[in-house]
Structure formats: C-alpha cells, structure tokens
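Take a look at these structures.
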Structure P
Amino acid sequence: MTMVEEHTTLFWQHLVQEDWEKRSRSFDSIPSSLCRLDAQAIFRLLTWCSEHMAASEVRSYLHRADRTVWQLCTKPEPDVLPMRADGSLANYHDRMRRAIPREDGYSIFVNEVIRYDPQAWRSVRDFVRGLVQHIGLPTRGFDSGVGLGQYDFTPFGLHVDPGRSAFVLPIVGHKHFRIWPADYVKQHPELVRSHGNYGPLVKDSLMLEAGPGGLLYWPSDAWHIAEGANDGEFTVMVAIGALLGTGRMLATVPCDVDNLQQSARNMPEGFAATMEGTHIMKRGATADQVWLAFLSGLGLRHPISMRQDALPDERLQAQPRSPILWRPLPDRQFAIAVNGHCTVETGDWIPESLDQINTGASFEVPELAQKLVEWLWACRALENARPA
C-alpha cells in the first residue's frame, strides 16, 4: 500500500468509526486523492450540459433580496449554465451578475452530470470506493450533482433527505450548511422549510463550513440548509449522496472493493427484493445482471459513458481499477459487467479469458472474443497497451 493509499484508508476509517450516521462534521482538508475535480473540470462538465440541455437535469432558481424565491425554472435556457464562450467559471459568474438585478441572487442544481464525462465518473467512483470498503454498498447506490450560484439560502428552505447520507465537496468558494438533528426538528416543526428566521432556535444548530480541498458530511436524518456568508460569495460544490435502504430494506450489502470478483460470485441474500421497484432494477434484466452491473459501478446511479471510437488494431490491456466481473448463468452463458454496464455472452472460454485480461497483461484480440473485446473497449474497460 502506498503512502497516499494509506492516508486515504485512514481518513475513511476514522470518518466511519467516529461520524458515519452519527454526527455532522466538517473537514478543512481531506486527502488529495479523494477529490480530483477542480474548477476547470466542473466548467467542462457544465458547458457540456449547456450544449445538451435536453439530456441534462437542471433546476434554476432566482432569489429575491427579501429572501423569497421568485422563480423556479425546470427547463431553463442554456445560458443559465456556463457556456464555452465564458472560458471559466469566474467569467460565467460575471456574466450572470450582469444579467441579474444587483440585489438578487441565483442558484442552479445539475443532477448526475458525471454520467456524460468519464473522467468525472471515475473521480466520483474513486471517492466512494474508500467508503464502500468500510460500510459496503448502499443498497440504493450513490447519486451526485453540482450546485452553483450566489445566494443566501437553499431556495426550498430547511429540509431532510431521508436515507441519503451526504457529502459536499466545495470546488469554488466556501460552503456553509446549518444543521439540526432530526429529534430537535420534530420538537420544533416551525423550522421545516424555514430559511433565516430561526429566532432563539439558531443557538441549537450546528454550522458546517469548508472551502476547496475540504469536505462537509451529515447523516441521512439530519435537517440542513445551505447559507451564504453574507458577503455575496460565488460558490460551486459537488454533492454526493449514499442512498441507504430505509424501513425493512437492507441499508447496505457486503462488498470487497479489493476483490470485486469474489463479491460477484455471492449475490447478497435479499438484494433482489430490496432492489424491486427501484431505478436500479432495470426492466428485463435478471437479478444476476443487476447485481453485477451495480457492483462493477460501485453503486453509481448511471454507468460510465460509452466511447464511440472503433477498437484499435493493436495490443490492449485492462484499465487499472476497472475490473471486469463475471457470473455464470444457465446454458453456458455468463453475465459480464464493467463500469456499471452488463452484457451476456456464451462460451466456456469466457472466465479464463476475462481472468487473464484482469491481470493487466497486454494482449492481442483473439478472433473468438472479437465481439466481447469490442464491447469492453466501448465500456472503457480497456486501453492501448503501455510500452513495456
């Protein structure tokens, strides 16, 4: 284990032991390996969305200076997001400030933007990997999104996301979240959907704050609201949620991130019943296929985007940290999964071939496996072989 890996493991170990589903917490700094998304990467993600609005999940709010939200737009125009001509997030914010009355603010939320960007997808997968190593896979997986703007309060006020244990990675500016525990809000229901007018109840809240390179965390039953710092600061954040099973559902399922193939062979008891009716249980897919795809993507809501370029006519090797998983099915068939994608192929040669590819050794494409290797290439499981 490298020093970076050891530092990351110790961070997650401490968070899970001390904070996970127990208390809200802010971290001024976290291991650099946990967040490889910066302002330039977020600008790239959001400009893609502005050019593909029909495929993007965008909510845009305009805020009055008197702390009322006066417009929610679920189908905004592309120019509410950064555009290529802006050149940077800072220039984008300058443009937005020229377009919005000086006293007012704006906030924008873009869901699941990482599904269109393989680099961002891998960054989020690598972030959650350390958590999964300690708690297993949340049975409803992980969601993610980007929030940005200049505003005083979350537009829909103090709220809770049941079953969603939350992480916030500030990318630009300092993020502030005010937190109350569930029992307290139950005793003071007047807090629900409030924003700013807390009266004497404010003294019993916890304010979390972190800037770029830091992290905010709160449990799945914590009531929370983002607040500005009263200085008009422009902020950008990446939010990641661990979606735990609620009620009679399994909260998490076992997963060995260092040996995903072993986990692939052992679908947890109750997994299929837990997934019934969720977005994870895709129509027409068997429980075996769903488990394999879910496992190979470490629970991310969407698989990695598929590449469109043709399979190169040269030696290939497996992508590091993207193991190809397989699980036997009846009639010499095998479910095969990688990076959240799953397919079914037939042939006794499949397990040995995939195990060989997973060693990382370079290989030439055998004629027998041409179709499968083309699929693995499209799923970004392979890369051109590096020089020896």
Structure Q
Amino acid sequence: MGEEYPTIFYYSLKIIFMENVTVIYGKEDLDKIEEMKAMSIDYQRYLKYSNKLNPFTVFNQKETDTHVYWSISEAIPMFNNKLFLRFKKKHGATYDKQKKTIKFWFGGTPGSSSNMLKQIMTHFQLEWFINLRHKESIANLISTSIFQRCVRGVITNPRQLAKAIIASKTNLRNSGLSPEALFKLFNINNYHVTSLDQILYHIVSFKQPNMYIDYLITKDDYNDPYVDLISQARILDKKIDMTWSDKRLKEEHNNWTREIMALEILSVEQHDYKYPETSMPEGLEFIKTNHELFEEGTIMKHCIYTNYAQRIKHKSYFGLRYERDGVRATVGIDMINDWRQAQSVSTFRLNQMYSRGNSEVAEAHKDIVREWLDKPETQEYFKLLSTIKEEEKQALIDLWV
C-alpha cells in the first residue's frame, strides 16, 4: 500500500506535524529532498536557483483511533537560507469512524481525484466498486451522500449504485432510464464509450434512453448518426425517437437545422445574390441568398458559408446546390484570371464538389457540372455576373428574364 514516513498535513496555512503517516506515493521524491538538505547550503542554493528542482505530488494516508485522513498535496521545493518544502493542498478527505461519515475537502466530490478514490475504496474493501471498468467516470456521477452509503454498506453492488444515481438526478429520474440499462454501461467493453457522464447528459434527448444505451453497446464504428441530433434536440427542447428510419433521421436533422438556423440568422441581414435565370443541368441550382448559404453549410457540414460568403457576395465565387440520382452535394465554382494576357481573361471552373461533411462525390456527377461550365454561353453568363456592378444587377435580371 505504501511506506511509513513522517510527513506534513496542513490546513488554512497552518502546518501540523503528524507521525507515522503512510506515503502512498511521493516517498522517493521526499527522500531525495532529505538527501539534498544534508548537503552544503551553497549546493542547496545552486539546486534551487538553477531550476534543478521541480514540484512533485505527495499522497498521504493517516489513521487514528477516531479518524482516517487522506491528503494529496503539491510539494514545492523552496529556499530561504536552506532547502525546505512548501505543501500546497490539492485534494483531501476525512472519515469519522464514530459518525461513519466522510467529507471531501475544499468542496471536493468522490470524483475529484481518481487516485484518492481508489485508495479510499481499497481501505473500505469496496472490491465490487474497484472492479468496475468505468469507476472513475462513475465517481463523477455520485454525490458524497451516495458514496457514504457505499462506505456504510447500504449500497453493496453496482445495480444498487445505478438505482441510487438515477434517483439522485432529476433529469435522469424523469427520463425513463432504467437502472438495468445504466448498469450495462458500468462495465461496457466498447472503445466508443469513454465518458459515462457525457452519455447520461445525452440520453435525456431520447424518447427511449434504454434503446440508445443498447445501441451504444453494440455499435462498432465512429459513424454515429445521432451526434448532431443530440445537440440540436438540446437547443430546441425536442426528443429523438430511436424507431426513426435512416431517412426520417436525415429529414429531422434537416428540419431541426433550419429551425436553429432561423434563430441564428436573425442577427444577419439577408443579402440576395440576384442571379438571372439560365439553362442548367437537372438537379443543379444557385444558392440565392446568404441565408440559404448559411443553411447549406450547416446542413452539409462544411465551410462554404464560413470561407466563401464574401467572395460569393462579390461574384468571384459561386455556390450551387446539387441533387440528382440520390446524390446531394454542394458545388463551388471559382473565377480564374489569366494575367498573362494583354487584358485579363476570366474563366470559370469547378473548384470543388462535396457531399455532406466534405465526403467525395463520384466523377460522373462532377462531369455533369464540368460539361455545363465548358459551354461558351455558360462562361459568358458568369463573366457578365462577375463584372457588373451591384446597381446594374436588377437591370440585367430584368433584361435576361
């Protein structure tokens, strides 16, 4: 468990010496400091001011007839005519044997320090808790009151602990989450599940939280269709239905994106890009306003609004929406100037064409856009758009129509 070592506890800046304190870890560093203190004062000064000494952590445990104390401190080497240590308390806990109560220092909780928690659980022989795969994450979910019930033997197994956690949290108590479903997460061997407190934060967004936990347990890749919906459900105070089909999930994602965008875009003045009508391939259309551009970037999860809004506004870049044969993509058309000519010549090319999250689109779909761009009349159309002034656009639209 550790070694006996005379060390220091302090509270409220008062140093209190205690005998026979068990050093859980940090003894090797303490021994080194003791060896240095036996050296000459000149050498001690050299060690301190040449940055040879670094702070280190000391974890102590002390037991008396009435109490057990645990303390984690940062030991800081100092020099004032001689070498000494200043202890800065970080975490601590006190167990009162008569009252059978445990208190965590400095407003801490059972999850404040995983190292201290493990030592406390070992002291009280809570093997069932120690053996839980996600005990550190579970510790963040439990209150001091729940932990005391574990120490006293009122809670004696993981299923009882799961029930107590749900009962202690209003959002979980009203969510429909069952203790058995939460228990399944305690020892889940799935590398996708690393933070139980985050999962429990998420499940309140589901109509069927138990089904969502079953899904997490069986999922075997990082492609989670619920990630975006969870944050959206929080914002809009909605619930995700685990029985929705993939098609329904996408529909709800798009609908919720528009609802959120309607809130976000309220602070942005709408700008109409004023594109005249022109002949275009099936499924291809201009993104006509900055609000539509914002929505496109949000739905498709890419940077067209963030990176290209100003260029699109000034007609040196063009954003289009593409949907054909089951393929949905965003198209970016760039204006290229050839400055080698006597007069600058502008041509327009396909700069990028990506599906949701910048995923690739088959070349056959890109070829449809390229063939359209290669037409002389299409190039002329873009040249007119890119050269006219803002006040001339409406006249051009009227003429074109």
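Assorted remarks:
- Parent structure of the calculated result 22.5, given that Kirkwood radius over Cα pairs in Å is the read-out and P, Q the choices: P
- Computed 2.3 for distance in nm of label points 7 Å out along Cα→Cβ at positions 291 and 315 - originating structure among P, Q: Q
- Parent structure of the calculated result 19.9, given that Kirkwood radius over Cα pairs in Å, for residues 59-266 alone is the read-out and P, Q the choices: Q
- Computing relative contact order in percent (Cα under 8 Å, 6 or more apart) across structures P, Q gives 17 for structure P.
- When mean count of other Cβ atoms within 10 Å over residues 43-50 is computed across structures P, Q, the figure 20.5 traces back to P.
- Label whose coordinates, when helix-only ellipticity at 222 nm (-39500 (n - 2.57) for each DSSP H run of 4 or more, over all residues; to 500) is calculated, return -12500 (choices P, Q): Q
- Among P, Q, structure where mean count of other Cβ atoms within 10 Å over residues 235-242 as derived comes to 22.6: P
Values quoted throughout were computed directly from the atomic coordinates according to the rules given, and no laboratory measurement underlies them. Since this is a predicted model, take the numbers as computed values, not measurements. Cβ atoms are built from the backbone, for glycine too; each structure is taken alone.
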